[in-house]
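Visitor: Below, each structure is written out as structure tokens.
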Structure I
Amino acid sequence: MTPPPATEAELLERAHALAGLRLGELAATAGLPVPPSPRQGKGWMGQLLEIVLGADAGNLPEPDFRALGIELKTIPVDVAGQPRESTYVCRAPSRPEPSSRWEESVVRRKLVRVLWLPIEAASLAPLPARRIGWARLWSPGPEEEALLRADWEELTSLLVLGRQEEISARLGAVMQLRPKAADASVTAPAFDASGEPATRAPLAWYLRAAFTGRILAESD
């Protein structure tokens, strides 16, 4: 197990040393079996990089590198370096407290400082052959944080009011709430608009690909 990095510079040095390596090569050095298909490899890629880079948060609702306050986000990209899909941030509570504030949210803690690690994701490339790109450290600027905050506040207010059925992937300029479950049969306890107990699909926060694409372009 790789010990956590002591500084941002050490973490970035570790991440830059991985540029150009193939996932299969890295998995062999880490002793982690490669899933048989890319579809099964989504969470595996993040797990592999967490092990190699020394992430220590595990399943805690904290940034992956706790002492540094840095979240690791692997991001599948096409041959032009553009994200191929939205990026998972964290799960959303089924009904947040009415007093919930952006400044204290798990979403903000996860996004205040992010290590972006692009992964080659050409549709025909087998998982072990996919290469790791050049890592970037990023924090949202004032305009980016304002956009994130506005989406969080709009969508969180619907959860607080028990109006989850009004939430769709169309809402949110840079961030969205979408179901996060293996299939439609998975539900979580919730409340309806009148405060009565109900069950809903568990939701999670995602960053839109257009937003993360701008982050990668501006970080070059």
Structure II
Amino acid sequence: MAAGEARDAHEALVAIAAEVQICTRCDLHVGARQGVAGAGKADAEVMLIGEAPSYFDDRRGYPFSGPSGAFLDELLALAGLTRDEVYLTNMVKHRLPEGHELQPGEIAACAPYLTRQIAALDPRVIVTLGRYSLARFLPGAKITRIHGQAQLREGRILVAMYNPAAALRNEALRQTVVDDFSRALPVALAEARRLEGEGKLRRRGASPSSGGAPQQLSLF
């Protein structure tokens, strides 16, 4: 991404964050301390999308800031990345009340923000963290079946993974999450760069394709 494009992306993300802070599109803002739009590099090649801000995110103002964030930092290091090199956000921008299940109407209310963030960043790789994030891109897909697999989707690579928070709650998932980050993510990013260099992946900044069915990549 050229310097001018990165500057435009940064300005777009700042504008979205300002809108999120005063957003009342759904009831999740009631009881939340603040909106948490996202954080990271404006020209990041990798965008990670979780479910909703946590208790810690709500207080600190940036995503993945509590125990799951510390774990995510460890996972990114396994992939050869740091938090400063990626962009982190969630499907919805206000924390969920205790015991509240994310609702379709809440996802729909926040969807335009995420659409604009993706358009601004134009990442090579999108990592969905959890089933709600996965469902936005591949409705009906099961994370238990496709985690760690790369899909070519609308000119970029999509990789489904479990949310780090899920691995903290369920120790049985921990090694799966570690394996996906340490193996699938770096390979997917390298493949995205290769495909773009060969003209087989949509050039960053170009208009997205008309869509079509996702293609399974034989990366792993």
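Visitor: Have a look at I, II and say which one yields 2.1 for distance in nm of label points 7 Å out along Cα→Cβ at positions 29 and 165, as calculated.
Guide: Going through each structure in turn, the value belongs to II.
Visitor: Here's a follow-up. When helix-only ellipticity at 222 nm (-39500 (n - 2.57) for each DSSP H run of 4 or more, over all residues; to 500) is calculated, the result is -9000; to which of the structures I, II does this value belong?
Guide: I
Visitor: In addition: Once distance in nm of label points 7 Å out along Cα→Cβ at positions 125 and 149 is calculated for every structure in I, II, which label goes with the largest value?
Guide: Largest calculated value belongs to I.
Visitor: Moving to a separate point now. Which of I, II yields 16.4, 49 for Rg and Dmax of the Cα atoms in Å, as computed?
Guide: Details: I: 18.0, 54; II: 16.4, 49.
The correct label is II.
Here, each number is a calculation from the coordinates, and none is a lab measurement. Not measured: the values here are computed from a predicted model. Cβ atoms are built from the backbone, for glycine too; each structure is taken alone.
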